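A.B. asks: Before anything else, here is the set of structures, which you'll find just below.
Just so it is clear, none of the values below were taken in a lab; they were calculated from the coordinates. Bear in mind that the values here come from a model prediction, so they are computed numbers and not experimental data. Cβ atoms are built from the backbone, for glycine too; each structure is taken alone.
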Structure 1
Amino acid sequence: MTDQPAIVVDGNRIPLLGFGTWMLEPDDARRMVAEALRIGYRHIDTAWIYRNEKAVGDGIRDAIEAGHVAREDVWLTTKIWVDHFHRDALLKQAEESAASLGFTPDLLLLHWPKPKPSFEETLGALNEAKERGLTRAIGLSNFPSAEFRRAQSLSPARLVTNQVEYHPWLKLSKLKATARELGSSITAWSPLAQGKVADDPTLQEIARSHGKTPGQVALRWLIQQDVIAIPRTAKESRAAENFDIFDFQLSPEEMDRIHALARPDGRIGDWIDPAFKWDEEWA
């Protein structure tokens with residue numbers, strides 16, 4: 001891995017800034033993954049349901065062949081879709097994802113919690129995938145604290161991250177505390193609130209004081225919390241802008257001002273199964 005900021009979880013060094021590929025069509029995914037690695041990103045995130053795993057793998061190979069990166073310097077994450085949570089289906093998808101990528105992923109996540117099949121079956125299968133060498137590490141995505149704790153109690157292997165929506169308009173104190181308690185981490189999807197951070201007056205003011213953009217400030221705010229951020233874009237210039245966050249520091253006062261932007265209706269993408277509830281942050 002390069003010397004950019006990273007968090008170490010259970011012996012795994014995970015770069016704090018990654019490149020996301022949600023909603024990128026295959027051609028864009030291949031192009032942008034290769035460009036992201038050329039820019040300096042060393043963490044790539046995809047998922048089976050994105051339908052672009054092969055293109056992501058091709059983009060990584062393009063960057064390797066161009067001499068921009070070595071495979072061992074890239075942290076690669078993909079996810080098991082909810083329709084594949086039974087043991088046999090999970091192992092089959094893990095094999096198919098590795099084949100599509102052309103690489104063994106570094107991290108395999110459960111994409112959303114589901115009440116059926118049982119957590120015992122699904123976590124058992126996820127651990128079996130790791131034991132079979134289908135991934136280096138395992139984790140979760142979109143699990144509230146109660147389910148996060150339950151999943152870890154059923155998993156012999158450390159669940160190294162919980163990937164959830166997080167940006168300045170969303171309060172995440174309880175889930176971050178749960179991650180610390182479990183020796184895990186938080187990864188932020190939609191870290192720029194789908195571009196809405198650009199229009200916020202507080203972020204604009206802080207950005208001007210550092211000669212940066214509101215988006216860069218939001219990403220810096222995340223990584224200064226040791227939260228992994230995975231912004232996504234189809235524009236080369238925006239990918240370069242998002243990466244340019246390692247030459248400034250937010251003060252404690254600025255961090256607090258950004259935390260104060262959180263609001264009860266700040267969540268953008270709530271597709272969690274009705275059987276589960278997000279942590280209550282505003283009681």
Structure 2
Amino acid sequence: MVQINLPKNSKVQKGNYFKDKTGSKNLRKVNVYRWDPSTGENPRIDTYEVDMDNCPSKVLDVLNKIKNEIDPSIAYRRSCAHGVCGSCAMNMGGKNGLACTTPHSEIDGDIDIYPLPHLKVKKDLIGDLDGLYKQYQSIEPWLKSNSNSETTEIIQSKKDREKLDGAYECIMCACCSTSCPSYWWNGDKYLGPAVLLQAYRWIVDSRDEEREARLKKVADELKLYRCHTILNCTSACPKGLNPAKAIAEIKKMLATANTVSYTHRRCRRIERCRSRWSPYH
């Protein structure tokens with residue numbers, strides 16, 4: 001019989017309870033994942049009673065209120081607060097999203113806030129994105145042009161420009177990749193929805209001259225074909241993008257390219273056989 005022993009610090013414990021001191025009658029309990037690696041203690045869930053009468057509408061506002069008025073030790077990322085930078089990506093009410101664009105009114109019952117799943121946790125709600133950024137770097141996300149066009153504008157038609165819609169808007173918040181079961185189990189090799197969406201963005205850019213090389217780079221059983229079209233990524237994207245469709249388009253391009261290559265090779269073999277067995281030779 002196989003026994004699986006989890007690490008000692010994998011058990012999440014019940015943490016501190018912070019009662020309301022304002023006397024408000026409109027309170028909500030906010031349960032926040034807390035973990036500080038420097039203490040050597042297990043993760044815990046701290047619970048805060050938050051006065052909702054004096055709190056704006058987003059989950060990020062709730063966290064800011066907790067940090068500013070109740071517990072300054074809580075750690076999380078934040079920056080633009082307008083859904084542009086992707087810094088405040090986390091799991092709220094069981095779903096990945098941006099804290100700055102997620103209304104707390106859409107979460108039923110207690111507000112449960114956790115870091116993005118699958119990622120190693122640096123502290124509290126801060127996930128380690130180093131692996132994701134290394135994968136992003138591996139697809140070489142910049143325009144490649146072999147021609148001498150440093151001083152000349154590369155013209156792109158309106159139709160070609162429209163092909164980038166639904167891909168360039170990605171903010172690399174990792175909501176999609178960390179909602180993908182394939183990325184949970186193969187995150188070291190499978191590029192994941194976020195990076196593959198960015199790969200697609202450069203593959204279809206008419207100004208780029210390395211399309212075949214880019215396709216070859218991602219044409220790998222683990223890098224690309226671990227996607228099983230579960231569509232969690234599309235559901236989780238806070239920008240309304242469709243990474244699953246982009247991945248399917250890459251697969252289609254590779255299938256078409258392989259079919260053409262196979263047909264070309266087969267025709268060449270047939271021609272060689274004909275010339276070899278021709279009665280006129």
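A.B. asks: Upon calculation of P(r) over Cα pairs in 10 Å bins from 0, in percent from the atomic coordinates, which of the structures 1, 2 produces 7, 31, 37, 21, 4, 0?
C.D. replies: Working: 1: 7, 31, 37, 21, 4, 0; 2: 6, 23, 25, 20, 13, 7, 3, 2, 1, 0, 0.
Source structure: 1.
A.B. asks: Follow-up question, since we're still on this one. Quick one: helix-only ellipticity at 222 nm (-39500 (n - 2.57) for each DSSP H run of 4 or more, over all residues; to 500) came out at -9000 when computed from one of 1, 2, so which one is it? Intermediate results must be reported in sequence, preceding the final value.
C.D. replies: On the way: 1: -12000; 2: -9000.
It was calculated from structure 2.
A.B. asks: Figure out for me which of the structures 1, 2 the number 18.6 belongs to, where mean count of other Cβ atoms within 10 Å over residues 20-27 was derived from the coordinates. Don't skip to the answer; put the middle values down first.
C.D. replies: Numbers: 1: 18.6; 2: 12.1.
Computed on structure 1.
A.B. asks: Sticking with this one: Ranked on distance in nm of label points 7 Å out along Cα→Cβ at positions 172 and 236, which label among 1, 2 comes first with the largest value? Mind showing how you got there, number by number?
C.D. replies: Details: 1: 3.1; 2: 1.8.
Structure 1 comes out on top.
A.B. asks: Quick check: 18 is what I get for relative contact order in percent (Cα under 8 Å, 6 or more apart), calculated from one of 1, 2. Which structure matches? Can you show the working numbers first?
C.D. replies: On the way: 1: 18; 2: 14.
Considering all the candidates, the number was obtained from 1.
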